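Take a look at these structures.
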Structure P
Amino acid sequence: MLLVHVHIHVLPEHIEEFRAATIENAQKSVQEPGIARFDVLQHSDDPSRFVLVEVYRTPGAPAAHKETAHYKAWRDKVAGMMAEPRSSVKYSNVFPGDTAW
């Protein structure tokens, strides 16, 4: 399993629009065979900050995800909504093992 945390800082005037676009992307993403989980988290104290938690089943799944029409539409739609470039951190699953997903 590969887990990716994507950190996003959104311009305050775009928070609701970003949320809606990101939820739509997440709903479509979880239908991909290579994605085990796709969470959208919003910071409790600073609503302009989000974390996407993406859990991939295989090493090739992130690249396949980035080729989908819904990802490309999301990427293009939210590009101008960000206060700074998004960043990501990749993790390997230690516990529970692969069978938990």
Structure Q
Amino acid sequence: MRLITTENVIAIIEEKQKALCPVDGRQYVYGDDRIRLDAWDEILGVIDNIPTIDAEPVRHGKWVKNGSDDTVVYCDQCLMPQDAVCNYCPNCGAKMDLV
């Protein structure tokens, strides 16, 4: 999955809008230019209303055994002991996919 910001998408569309529908300092846009400008504004409005998420970079880690005691493992990211090995550290959320 790729995450992009709505701000980046809107900036790209606004640049294309300026190139394809130049207003040239006019106060009001007429005819076909008005129709195109309204279409661009509608697109920007739809993008601005897309639901967003708060995303954070994924932390990657691995389980480290506790010396001679094989029943306890530690997350190498937060160093919290765990009784069981799983795909994610329940303490810090690191994805345990490193070898």
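Bear in mind that the values in this text are calculations on the coordinates, not laboratory data. Note that the structure is a prediction, hence the values are computed from the model and not measured. Cβ atoms are built from the backbone, for glycine too; each structure is taken alone.
Annotations for the structure displayed:
- Volume of the Cα convex hull per residue in Å³ from the coordinates reads 99; which among P, Q: P
- Distance in nm of label points 7 Å out along Cα→Cβ at positions 8 and 40 - highest-scoring structure of P, Q: Q
- Of structures P, Q, the largest value of relative contact order in percent (Cα under 8 Å, 6 or more apart) belongs to P.
- Structure with the greatest value (metric mean count of other Cβ atoms within 10 Å over residues 48-55, set P, Q): P
- Structure responsible for -11000, with helix-only ellipticity at 222 nm (-39500 (n - 2.57) for each DSSP H run of 4 or more, over all residues; to 500) calculated and labels P, Q on offer: Q
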